[in-house]
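Nothing in this text is a laboratory measurement; each read-out follows from the coordinates by a stated rule. Predicted model, so just to flag it, every value in this text is computed and none were measured. Cβ atoms are built from the backbone, for glycine too; each structure is taken alone.
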Structure 1
Amino acid sequence: MYTNRLLVIGGVAAGLSAASRARRIDPRLEITVLEQGPDVSYGACGLPYLVGGQVRSAEQLFVYSPDFFRQHRNIEVLTGTRAAEIEPGRRRVRAVHAETRKEQSFPYDRLVIATGARPQWPQIPGIDLPGVFQANNLEGARSLMAFIEGRSAGAGSHRAARAAILGGGYIGLEYAEALRRRGLEVIVFHDRDEVLEGFDAEITELVEGELARHGVTLLKQNPAQAISGDGAVRQVVSGGGRYDTDLVLVAAGVVPCADLAASAGLALGPAGSIGVDDRLQTSLPGVFAAGDCAHSFHLVTGRPVYMPLGTTANKQGRVAGENAAGGHARFPGIVGTAAVRVFDLECARTGLSESEAHAAGYRFVTAIVEHPNRPQYFGGTNIRVKLLAERNTGRLMGGQMAGADGVAKRIDVVATALHARMSAAQLAALDLSYAPPFAPVWDPVLIAAQALERRLREQ
């Protein structure tokens, strides 16, 4: 009798991608997914836009329900079921039901770990007060909205008017816009000199100007030291003083949820993530890992890197699922392509930033240009583009840009060039599209590549 069993821990992007891909590879597999939360298969990246009102309801973020997977893909999805221990020697996972606290063991022949990442929770006084929220799951977003609207017990009898955000990264700044759309005063506490890790100063200065233009107070190199209040949040205390607030949103980055894997003896990689090879195989036979809990490989440096992104999680999940079902897929790696909108400013990056290239020991040159995204007669506005290339070889190593619109997709041209290991000269010679509604004759990417090529010749 055929009894090959695949068990997946984690029911969001990577986990359900793995389960779905495994089902396509082997229709006979017995597939079970354990998800500790109440929700599965939803677009977590849309949470700031749900809070800000651009997404009308949480239901719009859901892709599939557990019933869909059971009925249409023959995959058993168990929500509210937390994996408590992996027992590799016995090939089983011990799990606990969230409500009943009942324990259950799940045997497996192959295992995919897709436990994701959790927020970095500052260890400061008052962090457990009512009115402190996390930003990276649907439960947190729903609780935050209820509090803002005065629908929760901790909100008192009035709506929140002031918000403090701990962290000036992608999620923190997206929530800054969301809360301003809600009419709240917003202050961001950031522990570094520049917002948006992975961007250089030439881009982040535009971001800071955009925040100020929309009434967001940004305190750089000024992390929160305590949260005070008489049973609820009232103030955030930092080196710069005491700041009144009605709520605190923690958006100080994430760390991989790898404790379960580490306890089972799996080798770890960068930032404490689960170590994997290009097949997403861990150090234990038959055990795979994918998504925000696992590391990847950077195609520019050729080194392991921890860079949790939704695109990577979905792609890694497919590879892990195919291999867990007996396939031979490989995950080639990433170049770290990411985009974020801060109010009316689009920002995007790929490859290495200047600081990352320095840290990796490269000798490089950079070029920065400002060029319209469309002809001036068609309402063109400038995009600031920064490119980076290796000094001796001319190989393109990274790019960043910011502007009113057209940025997020232009970065894909640079990302494609990085995947192809193109030089600055080859990027400058690309045949890119032109039409007045979309781009000028000389696209900003081409202008920047030409400037970079000149800088390389001058060295």
Structure 2
Amino acid sequence: MERLRIIGGVAAGMSAAAKARRVNPQLDIKVFTDNSYISYSSCGLPYYIGDIIKNHDSLIARTVEDFARQGTQVITGSRAVKIDSRQKQILLEDLSGSRSWTEEYDRLIIATGARPVRPSLAGAELKGIFTLRNIQDSQAIKAYLKEYQPKHAVVVGAGYIGLEMVENLLAYGCQLRVIEKAPQILTNMDPDLAEIVHSYMEKQGISVLTNSTLTGFQGRDRVNEVTVGSHTFPADIVILSMGVLPNSEIAAQAGIELGTGRAIRVNGRMETNQPGIYAAGDCATVWHLISEQEVYFPMGTTANKQGRVAGENAAGGNATFKGILGTGISRIIDMEVSRTGLSEQECKNLGIAHISRTIKSRTRVPYYPDAGLIWVKLTVEPDSRQLLGGQIVGFSGAGKRIDTIAAALASRCKIDDLYNLDLAYSPPFSPLWDPVLTAINRF
């Protein structure tokens, strides 16, 4: 019986295990994870903190017992220490370090994920300073909010998770301040659209500081202030949302090649440069379909897709993951933001010829209640007229319109192919000319 061993038990690891079991019911599969929870939605954690989701069990897709019933053993509380690719062995230990053992494998999938960036600054050890990556983190944040009832919250980092945390911290009556070292929030959006979101947040009473670098924390036992440059601000709770780093060290030590962002380099079959070893999820690279470059783009959707491909191939199948468009969506209070493909700024950085157009419209016919504003920005290659990307900011159902643009990008459509898209119309859902069509017709 062939032995498949998987390191990591969240999105990529458990998707791989489930797919491998379906492809080869006779496979001997073991999953090792240092967490006590497996197969859960980390994207839902901010909403659990905000009490929109009442019970963290709702975020768990499948349990250890569910996998055991299908013949897949999941060993929680275990950490992979070393991979010996020549001997095809993994050295493991339990979290206490009191026990270690060796596992042999015929195929190995590395799905070790990523860890939050946590700066080494004065006062960083104070209570009340959190990162958010797993269920335990969310439980600790929620318990702290309820016990200490902080009045001043600081979120460091203004990406998707940071802004989602802002929304959910408002439920606790906190006065919010966001600190972002870049010149704008939402650095994967173009500055003009990011500025719309910035302005909206400040109108909601949220202080947003860009071009600002966190330099320290103050407090006796618990944090009560943060220092930003020469300024000090009150902070009873701090959420660090400064990005993530791939957990690729164990792979590098085994002679596995790393790529951009020091993530594990994989091909479309999720194979590494070491025979029989695959990688998937937030520890692995991915191919961008529009830029045609290797990128590091950790997303839950990508992790699940890569995990399925790695699991199928490790079980003897022949699957390929072609790549990503960089599609993403988020919400801050009532404002929705989404993007796909390449932004105008990314095209500039990559030296890709482009033209961009932005339109402002409504999400429904103007006479219908709650017809929210929407901005749609499209970017096109001028000579070929190839669609390169799109971004959306707006209200009342604006964000999911990005899927129309993502589908067009995946089909490698030219802008001229899209003029006559037969998009649905009814006053509760759209103007007669959907905003996406209006943007297309600007070219």
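When Cα extents along the principal axes in Å, for residues 177-248 alone is computed for each of 1, 2, which one produces 42, 27, 17? The correct label is 1. When FRET efficiency 1/(1 + (r/R0)^6) of positions 81 and 329 (r between Cβ atoms, R0 = 35 Å, to 0.05) is computed for each of 1, 2, which one produces 0.40? Of the options listed, only 2 reproduces it.
A value of 0.65 was computed for FRET efficiency 1/(1 + (r/R0)^6) of positions 201 and 305 (r between Cβ atoms, R0 = 35 Å, to 0.05); which of 1, 2 is the source structure? Source structure: 2.
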